[in-house]
Structure I
């Protein structure tokens, strides 16, 4: 397993070992001891989620306020551009974000620590997105930051994504901070 640190503290890109031949492949998508010792992920995961989205769908940027979720994200089919954003005003990396292409072909994972906002856009005809969470989903605690927030200025690889009504009504970082 190879771990690459990003510019955001705790957010790491993980390249699991993949063992393959003409029959297919095998990879370990999570191993608690290894992910603690090698990737530095100390949190326990309590919920697994799966979503399928079509080309141009953008989901996010989501987070929970009082019950922040860490997320270990990957793609089992297709390709997405995945983003973690630091929205903590007290942080030295406030307003910064990291993005990485995750796909079934490259097998990469991104760990988004608790407290960061998270989102992704689908780059293939469809994408199956998997994520392990460190806390349970609580819709009453959820916060949505606008995907096109001018302060974050995320360089999404599409200019006119398809977003849900909820996501289109997200707050700007300035509104959230106020």
Structure II
């Protein structure tokens, strides 16, 4: 797929390398439109003018495991329109805006990833982000209104409150 963008619609595709050193995918943008795309043991890179290397859209899913995702553009991986991203044991490099961006009712799961971009995750409105990271430097997140973030199983954003509701019994309030 050298340099060209590729749209996968209504399919399941698995891209598997023996190690992240022997197989390289250099592409424009790979889009999962109502599809499930699985990438394992691969370096993915881009040098063309796209917003991300991997994009999940319209109920699409992208699963990335043991990969290196490197792009000079806006995001490494992007999800919109009720899609899902799962990223595990992966190194994210080079993105200008965020390493991962999730908006419009999509979901994201991040497990033990390294963010060499320093940009973190953009969690948009109506998003639930699950981050599992036991390292001393977990991937950061930037939350928009009405998004929710769980870090290692505990809700961290919005900050849970400990206020107790007051129950009124009888009479006019």
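Summary of computed values
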quantity	calculated
Which entry (I, II) yields the derived value 2.6 for distance in nm of label points 7 Å out along Cα→Cβ at positions 32 and 128	I
Top of I, II by relative contact order in percent (Cα under 8 Å, 6 or more apart), largest first	I
At a computed 18.1, 74 (Rg and Dmax of the Cα atoms in Å), which of I, II	II
Parent structure of the calculated result 3.2, given that distance in nm of label points 7 Å out along Cα→Cβ at positions 16 and 80 is the read-out and I, II the choices	II
When distance in nm of label points 7 Å out along Cα→Cβ at positions 56 and 88 is computed for each of I, II, the largest belongs to	I
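No value in this document is a laboratory result; all are computed from the given coordinates. Every value quoted in this text rests on a predicted model; they were computed, and no experiment measured them. Cβ atoms are built from the backbone, for glycine too; each structure is taken alone.
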